[in-house]
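Have a look at these structures, which come just after this line.
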Structure 1
Amino acid sequence: MSGGVDSSVAAALLAQQGHEVIGLSMQLYDQSGGGDGLRFGTCCTLDDLHDARRVAARIGFPHYIVNFEEKFAETVVSDFVREYASGRTPIPCVHCNGDLKFSMLVERAAGFDADFVATGHYARVERDDESGRYRLLRGADAAKDQSYFLFTLSQAQLAHAIFPIGAFDKSQVRDQARELGLDVAEKPDSHEICFVPDGDHAAFLADRGAAASEGAIVDSAGRQVGRHDGIHRFTVGQRKGLGLSTGIPLYVIGLNAEAGSVTVGTRGDLEKTAARASGVNWVAGVASAAGTRVTAQIRHRHPPAAAVIRHAGENEVSVEFVQPQVAIAPGQALVIYDGDEVLGGGWID
């Protein structure tokens with residue numbers, strides 16, 4: 001329970017259905033302002049924890065706060081810093097969902113003698129009666145679908161997962177909250193990376209020693225066209241903040257951490273017809289076959305793009321897109337779908 005409307009309604013619906021509900025909220029940073037100095041924005045704050053507790057009290061089930069500060073710093077924040085420093089663009093929400101919300105909460109659930117872990121994600125899970133395997137599906141609300149962030153889930157985790165609001169759209173969830181008289185019914189959604197509330201990634205990384213030294217900005221032919229003060233300030237597809245005066249719009253098309261260089265080019269240079277990913281998780285536990293026609297997303301808000309799997313292994317996958325895709329950024333997730341079903345995904349190389 002994050003203290004937001006989605007997880008609050010998810011808990012309330014389960015209670016209405018007769019389940020014995022136990023509310024758990026994750027404390028992810030030192031609320032006193034000590035520790036590693038993390039500062040959170042509009043989620044995971046002390047007020048959010050109080051909101052979650054008030055919801056639990058209103059509906060009538062116990063609520064506990066679990067301290068994941070150390071694990072969050074190790075798993076999510078440290079990875080974020082390492083990835084940016086190496087010229088990649090990380091997506092911390094995937095690590096938070098897979099490595100904290102499900103991996104660790106399933107363990108905590110066992111300590112409560114609980115059978116399932118439920119969250120307020122806009123996603124669905126179904127069991128295939130014929131094969132016995134679990135299918136991870138998009139949420140019914142296409143605008144809110146969060147299945148992209150859940151591709152790391154295993155069959156064992158899905159067997160213990162419930163997404164009570166996955167069949168609803170956001171307006172229906174808020175209506176449910178109003179009917180239940182929950183104070184969080186009108187609470188706004190959070191959109192920023194929770195531990196970088198002001199959106200200043202560069203300052204956050206510099207505070208943690210990830211700021212690289214200055215280097216060259218080069219064009220696609222290798223000619224120097226400018227200087228930069230750290231590759232951690234850039235990501236593939238970026239146009240603003242280059243500090244270049246040219247007659248045509250230029251975009252970041254590549255980052256080389258070893259050389260400390262930023263490569264720029266035209267929008268056409270950003271278009272790629274293939275993507276390769278490693279660290280792949282196949283939700284069914286078995287890799288999809290080469291030649292399979294799928295759709296793939298290279299970012300959370302990226303429209304699903306028609307593609308063909310060219311190679312699929314236990315830990316890697318490569319796809320070829322029917323139409324070129326713009327700004328495929330190393331470090332982001334490549335998530336592969338068959339219709340609404342998540343087949344798997346990995347980290348773009």
Structure 2
Amino acid sequence: MSDLKLNCPLPLQYEQIVMAHGGGGRLMQQLLDSIIQPVFSNPLLNQKHDSAVLNVNGSKLAFTTDSYVVKPLFFSGGDIGKMAVCGTLNDLAMSGAKPLYLSCALIIEEGFAIKDLQRIVESMQHTAQQAGVLIVTGDTKVVDHGSGDGVYINTAGIGIIDANVNVSPADIQVGDSIIINSDIARHGIAIMLEREGMNFDSSIASDCADLSGLVLDLIQAGIEIHCMRDLTRGGLASGLIELAATSHHAIEINETALPIHQDVSSACEILGFDPLYIANEGCFALFVPEAQTAQALSALHRHPLGKQACQIGKVKATHPRGTVTLQTAMGISRVLDLLSGEQLPRIC
């Protein structure tokens with residue numbers, strides 16, 4: 001087994017970029033808040049949503065982009081191509097949009113196998129076709145051998161939002177129920193086990209999936225969605241912490257309500273990982289009015305990607321604003337905070 005390289009630096013001031021700056025934790029948030037956000041600041045960007053919502057000639061469009069640097073490129077449950085398409089579709093869906101068009105930009109390392117590139121782009125096309133979207137533009141660059149780690153992918157996406165749909169962190173309200181559609185931490189653990197050649201006599205596969213159809217079902221069911229967030233880098237905890245800070249509300253979740261696959265839970269326990277901070281690629285958090293909790297769960301349960309859906313918490317008025325607390329199985333209230341970096345780098 002290769003050396004397992006964990007990345008959890010102390011929260012110090014850095015003069016150079018380190019891996020943790022891309023990990024979805026405190027250092028990445030500091031990088032965004034102190035360097036990037038102030039330079040590009042504008043009302044659309046400052047919403048801090050998964051997609052920018054643009055008003056164009058009376059229509060609401062969602063626009064998003066993301067880059068993918070996963071290692072290994074092929075893993076149980078997916079590959080970098082499938083993940084790039086699903087990730088962008090999911091970012092659009094989190095704003096309540098129906099995805100329409102995608103772009104694909106490839107940065108390929110000299111010496112990369114043509115057959116592997118063929119496999120990746122075919123995976124992207126298959127995933128896009130299943131979602132009913134077109135990949136309509138893109139770019140290709142080649143970098144020196146040893147500079148690109150095989151291939152990196154950037155995708156952008158455009159979707160359309162119904163005029164009556166308003167989904168944003170700013171719309172989160174006290175009393176909202178917090179629901180997730182599936183078990184957590186499977187993607188990160190699947191990547192780590194494959195990368196390190198670990199065999200736990202289990203069949204842990206990534207949850208990589210396109211969530212746009214499931215979100216469309218919720219909208220068509222008449223659910224008043226206040227906010228959604230796909231729980232990728234930094235996992236469930238980081239996603240909720242970001243939303244609590246952006247909405248200026250307090251969030252409380254119940255540890256005993258969290259669905260975690262037994263094999264994933266065992267792997268986390270053996271390796272010392274906290275599943276709350278491990279990335280997902282087919283799991284999202286949904287904020288709805290308390291009165292619509294049962295209706296939302298019923299709509300989710302009818303879809304294959306929502307059969308495990310459950311309520312995990314609520315938006316509270318009694319805790320300090322901008323905080324996330326976990327009620328543990330022992331009855332103890334634990335305040336969740338952003339990790340400095342990430343437990344498992346290069347997983348999305």
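Readers should treat all values here as calculations from the given coordinates under stated rules, not as data from a laboratory. Remember, predicted model here, so these are calculated numbers, not experimental data. Cβ atoms are built from the backbone, for glycine too; each structure is taken alone.
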| Out of 1, 2, which one gives 44, 16, 9 for semi-axes √(5λ) of the Cα gyration tensor in Å, for residues 167-246 alone as computed from the coordinates? | 1
| relative contact order in percent (Cα under 8 Å, 6 or more apart) was computed and gave 25; which structure, 1, 2, did it come from? | 2
| query | Quick one: percent of Cα pairs over 26 Å apart came out at 48 when computed from one of 1, 2, so which one is it? | reply | 2
| remark: Comparing Cα Rg over 2.2 N^0.38 Å, for residues 151-206 alone across structures 1, 2, the largest value goes to 2
| task | Have a look at 1, 2 and say which one yields -5500 for helix-only ellipticity at 222 nm (-39500 (n - 2.57) for each DSSP H run of 4 or more, over all residues; to 500), as calculated. | result | 1
| If you work out distance in nm of label points 7 Å out along Cα→Cβ at positions 47 and 87 for 1, 2, which one comes out largest? | 1
